[in-house]
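Below you'll find a set of structures to go through.
What follows is calculated from the coordinates using simple rules that are stated; it is not laboratory data. Nothing here was measured: the structure is a model prediction, and the numbers come from that model. Cβ atoms are built from the backbone, for glycine too; each structure is taken alone.
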Structure I
Amino acid sequence: MRTVIFDLDGTLADTSGDLLAAANVCFRELGHGDVLTTATDRGTAVRGARAMLTEGFERLGQPFVQSDIDQQFPILLEAYGKDIATHTTIYPGAREAVSRLRDAGYKVGICTNKPEGLAEQLMAALDFRDAFHSLVGADTLTVRKPDPLPFVEAVTRAGGDPARAVLVGDTQTDRDTSANAGAPSILVTFGPGSFDVSSLKPEALLDHFDDLDGIVARLIA
């Protein structure tokens with residue numbers, strides 16, 4: 001069965017606002033106020049909690065060690081879980097594209113480096129979870145992207161065939177995951193990062209979800 005697997009953050013939805021807000025909870029509790037902003041740090045947000053904390057501590061210009069990051073990490077996740085979908089928006093055309101793929105007989109799933117519980121919570125809050133046949137998060141298995149196993153697991157749980165699957169993402173991690181799995185990748189050009197994803201040489205670029213159907217059909221006909 002042909003299968004399309006999606007990354008979540010920066011691919012299906014812009015989650016940067018809520019992620020940055022959660023990171024700023026940590027810095028406020030440390031007495032620094034808001035350190036990260038959506039104007040400058042949206043790209044950092046999609047790289048994950050530890051990347052945001054590292055960027056924030058570096059911006060403060062104060063010495064810090066890995067244990068400082070480790071200490072704040074669960075605080076950030078707790079804050080994010082309490083306010084997970086206030087600023088998050090699904091990218092234009094994403095709902096409709098997923099629906100069209102299902103109608104055309106494709107299996108669809110999610111493979112994200114967000115913890116599975118938070119990913120499930122977010123997708124439910126966005127009223128989008130039931131559109132997907134599977135969801136594999138960072139802690140579903142003992143490995144995470146760019147290891148190929150989470151991608152393969154997402155395909156398998158969706159009822160698909162890993163040999164006839166494609167990964168839609170927005171980062172180097174997604175490109176590496178698909179390459180490691182021997183699958184084609186489609187990278188979106190509208191994610192929150194400023195990096196030129198065309199330099200990663202994916203099998204295809206996606207400028208708008210309206211174009212996804214044709215690209216997928218070409219890659220896994």
Structure II
Amino acid sequence: GQRTEEIAKRIATEGRWNDLPLPDDPDDGRIDPRVLSAELDALLPAQRTLGVDSGNFMGYPSAYLAVPDATGFCFTQAFQSIGLGLATAIGAALARPDRLPVAALGDGGFLMGIAELETAVRLGLGMLIVVYDDAGYGAEFHHFTDDDHATVRFPDTDLAAIAAGYGCAAATVRSTADLAVLGEWLAGPRDRPLLLDAKVRADAPSWWLAEAFKGH
């Protein structure tokens with residue numbers, strides 16, 4: 001009973017997260033994931049395919065990055081596993097070469113599937129890879145608060161340097177000013193992937209996972 005014309009009209013015309021005020025983003029070396037996602041939405045061409053890995057971060061690109069139609073959104077949480085976002089986005093890049101492929105990954109999931117960088121470079125895919133890097137498995141250290149988190153927190157690692165070693169164009173993002181490199185890459189020739197190691201703030205859990213884990 002929810003698939004009404006009224007609901008369809010509301011979805012089409014109102015309620016976008018990008019319409020809401022963004023939080024202040026202090027210059028402390030970590031970018032707010034909402035600010036990052038909204039800025040990416042503004043910078044990227046509308047014709048895009050978004051592949052999202054699973055994790056604490058996943059609601060930010062899902063909420064803020066628009067896609068042209070339902071086939072432009074690949075949500076790998078359906079597999080109930082992390083680490084599948086990069087491979088999924090590579091598949092989408094090959095299936096829809098007319099659209100800019102965007103892989104949105106957490107650092108934990110990215111490290112699980114990092115070998116696929118070789119595939120993306122070897123195929124010369126002009127895809128954007130954004131790592132929401134909070135130096136840990138965010139779902140665990142935010143939402144499972146009764147346990148020792150030493151095993152799910154990571155050293156702050158230069159993921160851009162690792163990606164460059166695979167042959168990617170790569171940069172570290174700590175503020176919106178650091179996204180200037182994205183504009184340069186978009187201008188062409190886009191003959192290899194660009195990886196952005198976005199050092200995101202990790203001081204708050206995601207409300208959608210808090211809701212999902214309620215009662216567990």
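From which structure (I, II) was FRET efficiency 1/(1 + (r/R0)^6) of positions 13 and 85 (r between Cβ atoms, R0 = 30 Å, to 0.05) calculated, if the value obtained is 1.00?
The read-out comes from structure I.
Taking 1.00 as the value of FRET efficiency 1/(1 + (r/R0)^6) of positions 29 and 69 (r between Cβ atoms, R0 = 35 Å, to 0.05) derived from one of the structures shown (I, II), identify that structure.
The correct label is I.
If you rank structures I, II by Rg/Rh (Cα atoms, Kirkwood Rh), which sits at the top with the largest value?
I
Comparing I, II, where is FRET efficiency 1/(1 + (r/R0)^6) of positions 37 and 165 (r between Cβ atoms, R0 = 25 Å, to 0.05) highest?
On the way: I: 0.10; II: 0.40.
With respect to FRET efficiency 1/(1 + (r/R0)^6) of positions 37 and 165 (r between Cβ atoms, R0 = 25 Å, to 0.05), the highest-scoring structure among I, II is II.
Supply the structure label, taken from I, II, corresponding to relative contact order in percent (Cα under 8 Å, 6 or more apart) with the calculated value 21.
Values: I: 25; II: 21.
The read-out was computed on structure II.
Out of I, II, which one gives 14.4, 47 for Rg and Dmax of the Cα atoms in Å, for residues 77-172 alone as computed from the coordinates?
This value belongs to structure II.
Given a computed value of 26.2 for mean count of other Cβ atoms within 10 Å over residues 53-60, which structure among I, II does it belong to?
Label of the source structure: II.
Quick check: -13500 is what I get for helix-only ellipticity at 222 nm (-39500 (n - 2.57) for each DSSP H run of 4 or more, over all residues; to 500), calculated from one of I, II. Which structure matches?
I
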